[in-house]
1. So Cα extents along the principal axes in Å, computed for just one structure, reads 45, 33, 30; which one of 1, 2 is that?
2. Matching task: -27000 is the computed value of helix-only ellipticity at 222 nm (-39500 (n - 2.57) for each DSSP H run of 4 or more, over all residues; to 500). Pick the structure from 1, 2.
3. Tell me which of 1, 2 gives 1.8 when you compute distance in nm of label points 7 Å out along Cα→Cβ at positions 38 and 78.
4. Using mean count of other Cβ atoms within 10 Å over residues 22-29 as the calculated read-out, with 21.0 as its value, let me know the right label among 1, 2.
5. State the single structure among 1, 2 that was used to calculate FRET efficiency 1/(1 + (r/R0)^6) of positions 54 and 150 (r between Cβ atoms, R0 = 35 Å, to 0.05), giving 0.55.
Structure 1
Amino acid sequence: MIILGLDPSLTSTGWGVVRADGNRLAHLANGQIKTRTADPLPQRLAELADALEALIAEHRPDAAAAEEVFVNQNPASTLKLSHARGVALMCAARAGLQVGEYAPTLVKKAVVGTGGAAKDQVHAMVSRLLPGTKVAGPDAADALAVAITHAHHLASTRRGVQ
């Protein structure tokens, strides 16, 4: 099964594609979609949608997973994050993909072992779980972690473990 993991953001959406075969994982691709902060919001959202649709068409995932919104101290930042997340969910749904949604703390716990892990710890564990992977940056590492979490969740569900 090919899984697209997404770490939505208006500034830099991380994405990662993994192949899951039972408990075995293989890295296929990863990257970051960046938009220009000087551009109007509708244009940035359209660029994000275009890039995500192209990714989905290229990698043809069987499933997708996205990180849930966490509330920032700045309400405007949370709202922009929510817009980007909405675009990501819409693109996946339009492609007919089932989308898993995971809290950031759950992703960190699934990959690192603790929900309070730092970004560098997530990056290090992603590199360990997907040996030889050149991760495009912290947002891509987070997206790969989301894909890994979803792969583990699907494998547990198939085995009847919740």
Structure 2
Amino acid sequence: MDKHVAELINKQINAEFYSGYLYLSFADYYEERGLKGFAHWYLIQAQEERDHALIMRNYLHSNGEKVTLSAIDEPGNSFGNDLEPLEAALEHEKFVTSLINAIYAAADDVHDYRTMQWLDWFVNEQGEEEENAQDLVARMKLFGGDAKSLYDLDQECAARVYTQAAPLATA
């Protein structure tokens, strides 16, 4: 495996763990606001990010590469309203997409087609992540100002079920 591609994947492992940490902070915000459904949504989101890190870890190990974990930065967020974490999540998912795209481009540069094919799962996943984040932002903007509608949205978020990422199920 190309060393630069392996280095980028290694950095992405830490970025995925940071994403999980970030989403735990969102869950805490909503929990403290009494919006347990939104908190549940972000607890599952945090678990998915951990899964992504483990998928990448497994890939590096299966290619004989060393995994190096680094410190996870503090999220350091404070929010003024219930929409702000959702908007922050959307921006974060766009950032993560850019990181995945950079790994894909680096793999393409060295004709590492196997890694590119493996990354296809993440490219698709990021499309879903951005769509889900955008949907939550749009729905909060539409309905978040009405207490009954916000309650209904919170209940919908509470119904989310964690599903282990397919690449981990086959690992």
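FYI, it's all coordinate maths here, none of it is from the lab. Everything quoted here is computed from the prediction, not taken from an experiment. Cβ atoms are built from the backbone, for glycine too; each structure is taken alone.
1. Corresponding structure: 1.
2. 2
3. Working: 1: 3.1; 2: 1.8.
This figure was derived from 2.
4. Source structure: 2.
5. Comparing all candidates, it corresponds to 2.
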